[in-house]
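Please treat every number below as a calculation from the coordinates, not as lab data. Predicted, not measured: the structure shown is a model, and the values here were computed from it. Cβ atoms are built from the backbone, for glycine too; each structure is taken alone.
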Structure P
């Protein structure tokens, strides 16, 4: 299947406005994060109240369907909450502090800056399903999975695999060696990523098996059934190496046709956990019963405005600056983000509790965010006049997803106050995505994925763009390229933070892409669902295998 076919299939998923700006299906599960143990052996899990009980079925209700299936390398919908419980991983990186969290790896060594050696646990086995039949997970499985991801025509955004990865070698049954072309600070994060890091049996890879509705992994659950737009069920894997985890007998996802059906099922206790449409819904549910609790889920996703900077009118930095001044982000957050959004620079402030992102004061200063909007727009009109662009016109492209059209419509209305002419151009998702990759636009609304490192967010400002080929904005700044590339080789977090903050300050004023806002999602559960740990965000939430159900009140 081609990239075009993949993106056409992806358009079939229904995405609620809240889910668009939250963490998609990663939030839709709403069921927390794994107790994680790094190389030093320390735990980061908060103790749950009460002793865990085995048994029971945890039921999640959502309106977001499985988009392409349960293939971990291509799924973009609710399957993102399901397949990480079926498959195992070498490791994960805790985004809060970059701690290495070992899963199937017994040890991780780096004898030189471009070499990583992993020793596998000997007690990890695939689920007892033919043709794998419960055999041990080996280095050949890991190597086959990494190569499949690199060569998978359905996978986009695999910059590390296509430009940084050099070789993957199965040294022996329990040892795998990965080498890179250059030192790269995000290599372990890529090897443990939620999609790229899933370990598949080599038999399925070599047989080119369709994993959309089947699969064999080494995780705590095995697939029982799936109907993409209706239902999915996974059941306990009794051979999982962390026995007695998981405590649950099964987990089920029901995909409802609308919000009313989702809410009705939750109130009737036909499902135990739901993502919320907005904060108002979450608060209303929590107030309706002392047996219900709602939790915020800060998003790693965001929305931005991309500009083609190598041709008029955006080749003049004054025009880009005028747009930045004239956009009322407070209104966007109020009207589109339901009042729970935040302004941001290149890196999302929710990532690592803001460690990698600019202070809010710096972001506001770049677009005079503390100044009244009328005064800012007067300054924007003066910039356009100085640039001879007071009557500028351009097309604003947007994917024909209702929530993104809402963003584009509000941004257009705000910018029309400058006296310029803007034509809204709605495209199907495939056409929009193709145009973004090829740089075929004047301006475009970009819905960013929930990136879990600063790598891709800052690569958008590099002259070779996020895919290591060319800038979609026709933008090049040698100074920024140097800073971004320097950060790739800086393993010391504090040193890399300093470099990235310097780069991001320049990005704010370069403006090939104008960041709009990020948001916060919410989930609600009956209190008998324990060990949810909804304080953790992003893919970490999907590695929580320790939920359990207390007796219902």
Structure Q
């Protein structure tokens, strides 16, 4: 890697950007975090009362700080959504095969929902195993091979074919490409004309356990009202359930999985038919992105903007079918992502005292947990022209453990943001954290990716991993333990948290944003894939 020359090339850009005249403060960050993660906001669930309270809080804070509304006289950008909730008491999906009828239990063996805004749908559809469900001409990969899949239900593996010794760079090598994401597989199934798609869950392939999947499908799900067409049926099955169903269909799951690793794979019709009724509660609703602007100071460059983004939503109240053992049914989402919103508000407070040549937008998006809905809606109808948007710097789930010697710039090398970020880190006494294989597809799971898809250089700034403290082992264990709280009711704010790590992450993001906002030229892409 030619890191040093790239870094040196970025330093002149950094030298032209005056250092921030005021530091991001911990007190407002902590206060915003404590409030946004409080039970009063009921987990900031999309379409719930807590969402209304959150939006009102965010716009009030931006107004009180003196930021200009980003949409005329309003801080709100409406986002039209469809809400779909599976009525499990009135829904039954069974599989006919092997001379028997099997009805997997909703929640423990299968989860499903409608992809279309219809109150009731009936199914009588053959099931086809479609490998990884990928069609990628650039990778010379096609799991469908021209088979007519209209009206069929696809059983599809999560993730993507593994790199081989012959093709170590297949689908970006060890990093998960977008073709491995469940969102892509749903999109491709619709393009193939399928009636439905069921994903086979394993914890290694999904990068999270079945409870995370279940919590997302037990509750109401959302999609953009003006989004592309989706399949009538969408869902997941556990690996054990898939294994039993495939066996009834006359095949072996492990054998099919092995065949799916090969370019020559062709869809395999199973001797299996899905039959039943899917009943849904359907509604239309409006949620909001919230945005305020600190105008730029340069007569010409102020027409361009640097965006700082974070999603304000989480899973809300009652996402699971029953409260936990302590009666708690509020998914507070303290780390994910009250922390990012709190950091943006604290940064905005600093930005009004530290204007830059370019304008700076602080953007709080809705519906991230539902598939980046708010940022996708923003990219489709931006409040600032995308051609004049220099970059998006996103914050999602900040470092609540301790300050660190390093900072994360995952996939920063896909644009010149990486080199500029490395120069900012060096000037701040930090180093960039070593690159790790992105096997979970984190690059595609945060709101910066909506900007990337729209042609804007963007990244999510990560917290460091080389923690400063007397017991580094204990600190790493504390960070790792968050995996058990991810998307659970236990992701709650603790007043005892050391917020120096969050403050460090927020300060670095602000410094990088200032460097972009004051540089003569906008960042550019190297690879947007």
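Observations on the model:
- Computing mean count of other Cβ atoms within 10 Å over residues 153-160 across structures P, Q gives 25.8 for structure Q.
- Winner on mean count of other Cβ atoms within 10 Å over residues 305-312 once structures P, Q are ranked, highest first: Q
- Entry that produces 3.8 once distance in nm of label points 7 Å out along Cα→Cβ at positions 137 and 441 is calculated, selected from P, Q: P
- With respect to distance in nm of label points 7 Å out along Cα→Cβ at positions 241 and 377, the largest value across structures P, Q is given by P.
- FRET efficiency 1/(1 + (r/R0)^6) of positions 449 and 473 (r between Cβ atoms, R0 = 41 Å, to 0.05) - highest-scoring structure of P, Q: P
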